[in-house]
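Next up, some structures in structure tokens.
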Structure 1
């Protein structure tokens, strides 16, 4: 075929490298994942700094919803809301057995290992990984938070761990620039922690177990404090989300421990008050709560940018809220899973990026 059909191979093979980079960088993320398998040259191309830089400048990708099946952390299922499709991410490149997925931020994933003091951080798209040095404090692994500085291409990990007493916690922070852990300020005594954390304006936030309390860890000072913002009344469960640089609270409202509604609140910083911005439609809410059997400890709320996903540990289905459209809809079930089976699932949001390294 000639110019009206397929371009001559000679032209393609002699295309300047910078022009080829510009052509390939506009491919959808799913196509980029397949690109690696075409030839060694293209597999190498995707990891080149100039390619990664161009991709970061022009490409926008909705955050994905990650689903890990319990005791099967070598494979990850990822849902892309923009295409309404599930993708499979193999994690067999990791150097050792991982026991659980712990945290994610800006394209990085953090996993636990059989040694509770050792973590692994990786970018599943570039298949780069790093085994972190052991944490300094003894005890079982507790709350883990992952924070990425995109401008500096660095990241930090905060770990609040069991130490000496069930309710006393030591805090350690890992700095990727120094490649070490530093022990910092203790948590308030007898604090019942949950694993969900969010990072907002240089501060890590988390909600305690009932009675719900909002705590903040200031990285600059290395200290914890209680946030003086009264939580909505009649909460049955709660989770924090950061979207468009705003802190949101997602939770259930009900009586006698039974949720009737699922709501979203925004933190009004000037008054330190939570303002309700939307409620899940009744039909979707009733179905979702029925799937969770009203076991609210199993509900997970994750998301960023324009999307908030609400899912359940015991069932492979989720609901997504798009803030810009104020719309709710169900996430289709992953086709790789059996129709009539339920497992244990861990859910995370994931910002697919090539330009974040470990």
Structure 2
């Protein structure tokens, strides 16, 4: 597989760089497109479609290729994967039917490929990624390779989009299905946020809608333990503050805990929606950002993947939580540079609202405050 990256800030610049990338006879078939909500998605899609390139497209909270982090840009990874080795499916959600949609996509994937793997993009902040993963597992099996992200919107937490060549939606599932008999795919998720305080019980929840913790409104108990001020609908920075600095950590019987920061507040009862399921009766702790050695952990986790499972790769795709960018600031560049050096192949990445991957020693999970790194290689 040949892969090339483009980083641009306009359609004109994208057109120029795409033309340049094709000069040597390179004929890409699939593009991973991560771009700001402010960019013209339809124009970029039309340009790639004109060149017969299929699109896996997601809006972001920031983008990067190789070692360069940008904001408001268009980041593209072009690949020449054989068209017989992949399919793209796009399904809108209706009435929160997340698992039903995932089951339908998984059935199509299983009918096409004996051994399918999944890269998914999800739009709308209230989408329950856990339901998506359970739907895929139910059809393909618990050992399925599935990775992905929840789309961003430059930190506004309102309208996020997934898109492909001719369609986009702010409430949908975009799925790239890969034939694992032809394309090797391996990934790892690395977090590092540290649990603090005593264990607490989720006393009322439905799916990813958390109403009360220890019989107290979810917003109020979170603000009280976190010392967060101005907890009102007028505080536009409230969700960012909680998500980056004092998110929930869901305890698991098997595997590492997973992060569950709030993404949408329902002010009518002071509850909130998280990116993944938080079962009623489950145990949670609040957590705080890690020390800066967390970046070193991310790089070591990818190095371990390289040494134990996938010694070579043709391309690398990275989904990094927007909360990491907020917490680590300019130091995120060090993490991105370190990740790039592990395989030293073309790399594209984005800052997402959530990440999908298998937890260390555990199940497929919807993560937050996590870096999910996915390596691809044509066999």
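Bear in mind that the values in this text are calculations on the coordinates, not laboratory data. The shown structure was predicted, so the numbers you read here are calculated from the model rather than taken from an experiment. Cβ atoms are built from the backbone, for glycine too; each structure is taken alone.
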(request) Using distance in nm of label points 7 Å out along Cα→Cβ at positions 35 and 107, single out the structure from 1, 2 with the greatest value. (result) 2
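For relative contact order in percent (Cα under 8 Å, 6 or more apart), find whichever of 1, 2 sits highest and give me its label.
2
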(request) Looking at mean count of other Cβ atoms within 10 Å over residues 115-122, point out which structure of 1, 2 has the largest value. (result) 2
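Taking -3500 as the value of helix-only ellipticity at 222 nm (-39500 (n - 2.57) for each DSSP H run of 4 or more, over all residues; to 500) derived from one of the structures shown (1, 2), identify that structure.
1
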(request) For the read-out P(r) over Cα pairs in 20 Å bins from 0, in percent, a value of 31, 60, 9, 0 was computed from one structure; give its label from 1, 2. (result) 2
